[in-house]
Structure formats: structure tokens, C-alpha cells
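Each structure below appears as C-alpha cells.
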Structure 1
Amino acid sequence: MPSPLDRICVSTWSFHTLFEQPGKQIDALDFPEMVADRYRVHNVEIVYPHFASTEPSYVDEFKDRLRKARSRLVNIPIDYVELWEKPALSSPDPEEREHAISLYKKGIDLAAAVGSSAARCDPGRVNLDDPSVTIDSYKTLVAYANSKGVGILVENHGSISRHPEVIAQILRASGAGALPDIGNFPDEETRERGLRLLYPLAKSISHAKLAPYFDLAKCAQIAKDAGFHGVFSIEAGGQGDPYEAVQRILDAHVKAL
């Protein structure tokens, strides 16, 4: 009988303060084993900058560590500080847009190399009245990723979280999948509306959080109603002890499943 833990994933974002400190206290190579041993979870999500290297030797070592932990890499969120809340994929400037596409292609290449089934690429600052440029950028990334066996995901991440209808429009037109994050909406009304739009378009993963400002049971029910059968990847906020924070979120989500 499947365990509820089969529906749980842990993201390195939960430990981003440890990854980002000088002299790093944690390495992506050790992450699958730590998650398996401590939480009995065998799904992991590794944020792109948390890979210490993209060299073949490092990639091979990571894949070996993943195999030894009997785990799988579900998704790579491809984060670039230089693209955050910039026009990027949605820029009317072809040069800026192509630069963003080229960066995301590097992340997709790594996803293919390490065996990740998906990669998340942010849309940038979208023209809400006419997202056609954004759609064209995603069509390019989807075609490139599909040729490598990787699915492209779009998260309600940043300012676009206020506009779930536009995200859904971009997804339907481009062939990308949704990555619903239950915590990234500006208010309860947008959260419920957004999750009802995005969960039917989600293919493999949702981001799991825990906070007093949203009803986790309601979010979980929306996912069930939409027929979402993917994993819930834990993103702790980075305050306090991240190991304990992950356990709290894990316990709450297992109960809600």
C-alpha cells in the first residue's frame, strides 16, 4: 500500500540559508541521503544554484548519490538573481529575451543531465494585456526541453502570482505545466481562485508550505478535486531551524492528504 510519504518531496530551498552561507554547511551531493534518512522521503527538488558544479564528474556523483538513497529528482527550479522580477522571458527587447532563454537552456541542460523530470522557469514581468511574447518564449523552452525529456513548469512566483488567469493562459497556449505554490498568492480569494485554475494544469509537483494566513485543508481539497496526483515539495521559509520547519510542514501535509 502506498505511503503518504510517497506524495512528499523536500526542496533544497528549505535549507537555502545553509547553502548560501560562506563555506556552505550543506551540499547537493549529500541532500538525497539526508532527506531519506531524516524524513523517510525519497523525492527531492534541487534549486539550480544549489548545485556546486555542472561539471560531468559532479553530475555523475550526484546521480550516484541519488541512486544510493533510492530517491528521485522531481524538479529543478532554475533561479537566476539577475532575472528576478525583470522582464526577462517577457521582454519586448529581443536581445534581453534571448539572453533569458539562453540562461534557462543551461538549467534545462543540467536537468536533463541529472535526470530531473522537470525544470521551473519564471516568466519575468509579463505584459498582462498581451502575454504573447511570454507565450512565444515558453514555446521555445518547451520545445527545447521536450527534446531532452524534461518538462517545463511555471510557478505562481513573484508579481505574476496576483494574476493566476494570465498564468493559466500562458500555460494553455505554450504547453508548459503548472507548479502551484499554495503560499505565493497575495490573499485568500486569489489563492482559492488561483489553485482552482492551476491544479488542473499541474503535471507533477506543487510547493508545500505552512502558514497561519491560509487554510491548508482547503488547499489540499482543491488539489484532490482537480485530480492532482503529483508530489508536494516542502519549502520552509528559512527562519529558525530548517530541519524542524520541514518536519512541521511534512506532518501537516501528510495529515491533509
Structure 2
Amino acid sequence: MRSNNPFKVHNIEHLSASKINSWINDPALFIASTLLGLESKVGVGAFRGTATEYALSKKLQNKKLSENKINEFLFGKFNEECIENNIDINDYKSNREKTSLPLYYKQAINLYENFEELEHYQHKIYYSLHEDLPIPFLGFIDFVFKDSIRDTKTTSRMPSKPSEGHQRQLAIYSKAFPDKELWLDYITPKQAVSYKVTNVEKRLNEVIKVAFGLQKFLSISNDPHELASMLYPNYDDWIWTEDMKQQAKQIWSNE
């Protein structure tokens, strides 16, 4: 197949930081999930982050909110996410995460309460990253303040440095607000640590290079199964659950 826009041929309407990072981390998983419908359940840890950010946004928008009201937002949002993703809100993992929610929120609000007035929460961006890429980038910025963009990452263990994937994410966001500082805020139940992203051009160049590489790979064939046959999953990676491995057997016949 020869096409000026192989993304369109494969029904990919936009790119994002998560897509770019997925292609970098495990091309086989990217092809399986993006082109062949492999499904993976989102872990409850993701809902912990969503709930913490949601309650934090409410407090930043109304600093008079009581602790009881904040807890309503925390637990309500967490339960809502579980229900939407068909996860039992009362199983062991869900209850463990719910117990930790006030601890994450406390660290987050201690960091954020002294920032300038919040301008946007979950601000949508949608734009072309490069004139020669025939597909736009989509993203949602957690928090936009007067002088900074901030992305919140809840984690059980504090990293020693910000991940390259997270830096690429902020670099993509910078195109929407080029004059604002970029910050990654890592939140654990015990502390909050902020990292300023300064190597923006380097990370943007990485994203563009990867996007063009992905485009070239997709242009090889309009058959996603043929593309998948050129790759193989890294089943040692924790992201491959048993359910996902079973689905993958239909793609790679790895019985």
C-alpha cells in the first residue's frame, strides 16, 4: 500500500502522548490494541489519579469546600470510574485504593493550594504538531495556571526522576501554551515532588521522529494482521495481563 496518509487508512484519527509512548514501549501492543481491537482493563490505580485530580480541581475552584465535601468528590469519582469500567467497587484492590485517596489528596492540596488562580482543568488541546504529519495531536492538560502547565501523577512509589514518556507528554502540551512553564507533579501518600520540564525541544523532536516512524510502518500494508506479523509482544512486561495474552493468541497464534 502506498498512501499519503496511512493513519487514515488504518482509521487512526489522531495521535497523543499515550499513543506515542505505547508505540515506543511495545509496538506489538500498539498494533493489537489500536488496529485489532485487543482490549485491556484499566487498573484501579488510574481511577485513584482521576479522583484525586477531580477533588483537587474542585477545591482550587472553591477554596471554602469542607473536608466532607472533598471526600464526596474523591470517593464519588472513584466509584463512578469503577462502575463505568465494570470493576467491583468493593473488591480488595478497590477498597485498598479508596482507603488511600485522602492521603493522596492531602499531599496534592498541600502542593497546589499556594499556586496562583486556576485557569483551566482538563483543558483539551487539538492541533498539528508538524506540517508534514497528516494527523493532529489530541490531549488533555490536567491544570493550567497563569504561568504554568501542571500534570499530576499519583504513584505508590516516588520516582527518582521524571519519566521520558511523561516529559514527552508535557512537551506536546507546550505547543498550546508556549510561554508557560511545564511541571510534572508526582504524588504519593507521603509526599509530593515537582519536576520542571526544560528539555522541551528535545522531547518534541523525539515525538515527531517517532510519529514519522509510525507513519512509515503503517504505510507498509493496509492489513493490520500483516503489520502484526512483523512484531511480537513482550509478554514479560507487567502490562500484559492473562486476559490480554489470551486475546493475543487470536493475533499471533501463540498457543
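Taken together, the values in this text are just the output of simple stated rules run on the coordinates, not laboratory data. What you are looking at is a predicted structure, and each value in this text was computed from that prediction instead of being measured. Cβ atoms are built from the backbone, for glycine too; each structure is taken alone.
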Worksheet, complete the sentence: If distance in nm of label points 7 Å out along Cα→Cβ at positions 98 and 170 is calculated for 1, 2, the one returning 3.4 is structure 2
Practice prompt. Name the one structure among 1, 2 that relative contact order in percent (Cα under 8 Å, 6 or more apart) of 19 was derived from.
Written response: 1
Response to the item:
From the coordinates of one of 1, 2, mean projected area of the Cα convex hull in nm² came out at 14.6; that one is structure 2
Discussion item. If you rank structures 1, 2 by volume of the Cα convex hull per residue in Å³, for residues 82-177 alone, which sits at the top with the largest value?
Written reply: 2
Worksheet item: With FRET efficiency 1/(1 + (r/R0)^6) of positions 58 and 242 (r between Cβ atoms, R0 = 25 Å, to 0.05) derived from the coordinates and found to be 0.10, which of 1, 2 does the value describe?
Response: 2
Worksheet entry | Structure responsible for 0.60, with FRET efficiency 1/(1 + (r/R0)^6) of positions 146 and 226 (r between Cβ atoms, R0 = 25 Å, to 0.05) calculated and labels 1, 2 on offer | 1
Discussion item. Given -15500 as the derived value for helix-only ellipticity at 222 nm (-39500 (n - 2.57) for each DSSP H run of 4 or more, over all residues; to 500), which of the supplied structures 1, 2 does it correspond to?
Written reply: 2
